[in-house]
Structure I
Amino acid sequence: MLSHKARYRVIYGDTDRMGYVYNSNYLRWFEIGRAELFRFLGLTYMEIETKGIFMPLSEVFCKFTTPVKYDDLILIDTTLDTTIRAGMKFDYRILSEDRHITHAKGYTKHACVDDNGRVVRPPEFLKEVIRKFDE
């Protein structure tokens, strides 16, 4: 299982008037988790895109369980589902720093498209990097 945990401290701008994190920020945290997982693999989104591959979002799900508040330190636990053949799927858990509380969990699915906007299978360079770390 290929996964990575990124730490994040909730800033005031993430919260609503009641002091709780506004719901759309969880999707931002999913993006942070994805980007940091790729960095962990030795790639950045920029490097993937310079090779002519883009990964637009095709589906998203998030289940909120316990609110997150200003100044909380969270872990964004991101796991790549390596069983998906077409595109990519990432699973997420937003955890308290001590990992005792799951604040939210969800997933995102991404198509792989070339620089002409055509849907393609994940390219070999990406599959190779994933295989190396998944073993």
Structure II
Amino acid sequence: MGLVLILLGLVIGLAIGFWVPFSLPVTAAKYVSVAFLAGLDSVLGGARAGLESKFDLGVFVSGFCLNLILAGGLTWLGDLLGVEIYQAALVTFGMRIFLNLGYIRRSFLKKKGEPSDLERLISLDSRPL
């Protein structure tokens, strides 16, 4: 039932997004792009934590909010100083997104019962010389 509600919400959200005219002001474009990447980074980090069986809702929500606030604050500070500081946030969040995606991809491609990279590394270090 939960999956049906999620899919229904997704379809309704996409329909509203396509049919309601919306224009983003140029001045807000930097803020929205940084906020989008910060949110995507948090979601992928939460997915990775779920795959590692380490997911904690409190950590996820606080990290999501803190990422958005920090990214927006850097962008705002950069606008005040006349420096494009938001690009540092874009690079950082971009790198973290690709790292998390790589981990998620590898965890789906890894065969069941196959040792993890860490287990393989430990087994190499413990063999006699």
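When distance in nm of label points 7 Å out along Cα→Cβ at positions 2 and 26 is calculated for each of structures I, II, structure II comes out greatest. Say we calculate mean projected area of the Cα convex hull in nm² for every structure; which of I, II gives the highest result? Top value of mean projected area of the Cα convex hull in nm² goes to structure II.
-7500 is what came out when helix-only ellipticity at 222 nm (-39500 (n - 2.57) for each DSSP H run of 4 or more, over all residues; to 500) was calculated for one structure; which of I, II is it? Derived from the structure labelled I.
Every number in this text was worked out from the coordinates using simple rules, so none of it is lab data. Quick caveat, the model's predicted, so the values are computed rather than measured. Cβ atoms are built from the backbone, for glycine too; each structure is taken alone.
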